[in-house]
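Down below are the structures I want you to see.
Just so it is clear, none of the values below were taken in a lab; they were calculated from the coordinates. Since we're looking at a predicted model, the values are computed, not measured.
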Structure 1
Amino acid sequence: MKFKYPRWSRLPYNGEDSPPTNPEEPLAGSWPLFFLKRDKHGWFTDKDGKALPPVKDPNTTDWQAELKAVQQTAATLTPLQKQIAVYWGTGSVTKQWTPIIDRLIDTYTIFRVGIPPISISSPRAARILAVTQAAIQDALVVCWAVKYRYDVARPVQQDPNFVPLLCTPRHPAYISGHSIVSGAAAEVLSYFFPAESDRLKELAFENGISRLYAGVHFPIDISEGLRIGKAIGQAVINTIKDQKDAAGQPVDVPFTEDLDAQLPPPPYRQIIPFDFQDNCESASRGIGLWERVKEYFWRLIR
């Protein structure tokens with residue numbers, strides 16, 4: 001493959017003297033899958049062999065325009081956008097979606113028994129958790145395969161003077177892990193909780209755009225990640241939707257009653273706080289003192 005764009009493995013991050021030598025999980029794209037399969041070309045399919053839609057060839061992207069969008073966004077960040085970036089950028093990509101799943105399960109565990117089910121039992125709760133988290137894992141396998149195949153440089157590499165809000169991860173830019181995960185998770189959870197679909201899609205978009213606010217991803221990373229993530233979620237749904245129990249009844253009965261689950265965020269406080277190390281190897285503006293103070297006092301009152 002010919003690379004007509006700046007490459008992640010060839011350029012140093014801002015504040016560093018040489019290209020990165022500590023890539024994060026470069027072989028994760030080869031890991032086993034729960035719901036997807038690989039075809040003979042190394043791309044991914046659903047259980048029936050239907051291929052996921054291909055990602056846009058980065059050779060066709062105007063990376064100068066993408067970089068300009070990142071620079072302009074960074075120059076005009078609002079306090080709310082900074083909060084959004086910090087919230088979704090804390091910890092691993094699963095950290096904010098796990099409480100969302102848990103809140104949905106709690107909201108729809110209403111302790112009323114009916115046929116079809118109108119409350120979430122322990123087996124159903126476990127199934128929802130397992131299916132969603134397995135979809136997230138498959139999404140990240142796909143994402144990492146794309147990242148290291150195309151090797152697209154980050155904003156801090158394409159502009160050596162650019163300083164992002166948050167630390168830039170140690171893997172290629174294209175496509176966004178947060179975006180592909182949020183696309184897949186929102187799609188799967190909308191299958192189980194169709195009445196919550198609009199809110200889940202809003203959260204997926206916010207999770208994705210948070211990486212632009214953070215200054216660590218380009219707009220195309222986010223839009224392609226969301227698109228492929230949604231396709232992965234649909235492939236997962238196609239795998240499980242026709243599964244039946246021993247009586248021949250569908251295992252899944254989506255909860256169509258709208259109980260208006262109060263899904264975080266807001267508020268933009270971690271549901272499960274943890275003191276993560278946030279020292280960057282490369283340059284970043286970092287989390288402001290006020291954000292640290294608010295997070296500290298939030299922990300005290302929990």
Structure 2
Amino acid sequence: MRWITTLAAFIFSWSSYAQDSMNAHYKIYDTHAKQVITIDKIVADMADADVLFFGEEHNDSAGHYLENKIFHALHSQYGDQVILSMEMFETDNQLVLNEYLGGTIDEARFSRDLRLWSNYKDYRPMIEYAKQNKIPVIAANSPRRYVNLVSRRGMKSLDSLSKDAKKFLPPLPYDTLPGRYREKFVEIMKDGPGGNNPNVYYSQSLWDAGMSYSIYSFLKKNKHKKVFHCVGGFHCEEKLGTAAQLQMRNKKLKILNIASFSDASFNNPDWEKFSYRGDYIILTNPDLKKTF
């Protein structure tokens with residue numbers, strides 16, 4: 001019995017150490033209150049909100065740590081009101097995801113049958129927590145094969161898809177959000193392959209339209225839920241992209257967004273420089289090892 005007590009004490013001590021050591025590698029800022037805050041403030045603000053976007057850098061170890069921590073904190077506070085939604089799963093894989101969460105299939109089969117991202121290890125803790133606590137997870141993204149189709153042949157190419165295929169997409173035609181979002185996308189892509197091809201932007205917009213429709217559809221059927229949506233930062237920064245598409249679908253939704261990214265000014269940031277990006281800004285230590 002003594003060795004069990006000793007082991008439990010060691011695990012608790014190590015867990016506390018790991019958390020304390022990570023705390024030194026990030027800062028959270030509330031752009032409305034104009035002050036550094038803790039996760040507790042974000043969780044409290046969700047009392048009056050419907051959707052919280054976490055805009056991540058896909059390889060940021062501190063960002064993934066906080067993503068998971070916020071998810072746990074939301075569930076601890078709001079219980080079965082909380083739903084997880086993820087860019088990393090596609091709508092045509094919702095059934096497989098549900099079967100894994102419900103215990104119908106094991107993890108080995110889940111890994112084989114789903115098109116998991118190469119860094120799935122970064123998201124696995126949230127999926128396992130959802131499975132353990134019976135929290136639904138929305139496979140929010142449009143299937144890659146249709147996004148690729150748009151990038152090659154344009155939006156009209158989706159019209160030729162079967163009714164069964166269109167079930168995995170947002171209603172057609174979808175909005176492409178002209179203005180600030182498109183300007184940002186063009187600026188980022190100007191020197192890259194396909195930067196001058198409008199179809200590349202239309203394929204980006206399909207991701208946004210698809211994710212927004214997945215969240216909208218879920219909330220329409222499930223009132224009084226709170227969605228925590230994990231997505232690449234560009235999709236929700238400045239509440240553009242997916243966030244803007246969702247707001248267009250339901251103007252009554254209260255949406256909050258987190259912009260999380262590493263920055264060289266981490267130790268002494270000029271918060272005003274970043275405040276336009278989101279309701280909350282998370283700056284992480286750029287010297288931390290990336291997850292890939």
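Out of 1, 2, choose the structure whose coordinates give relative contact order in percent (Cα under 8 Å, 6 or more apart) equal to 32 when calculated. Mind dumping the intermediate values first?
Numbers: 1: 26; 2: 32.
Answer for the origin of the read-out: 2.
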Given 34, 25, 15 for semi-axes √(5λ) of the Cα gyration tensor in Å, calculated: source structure among 1, 2: 1
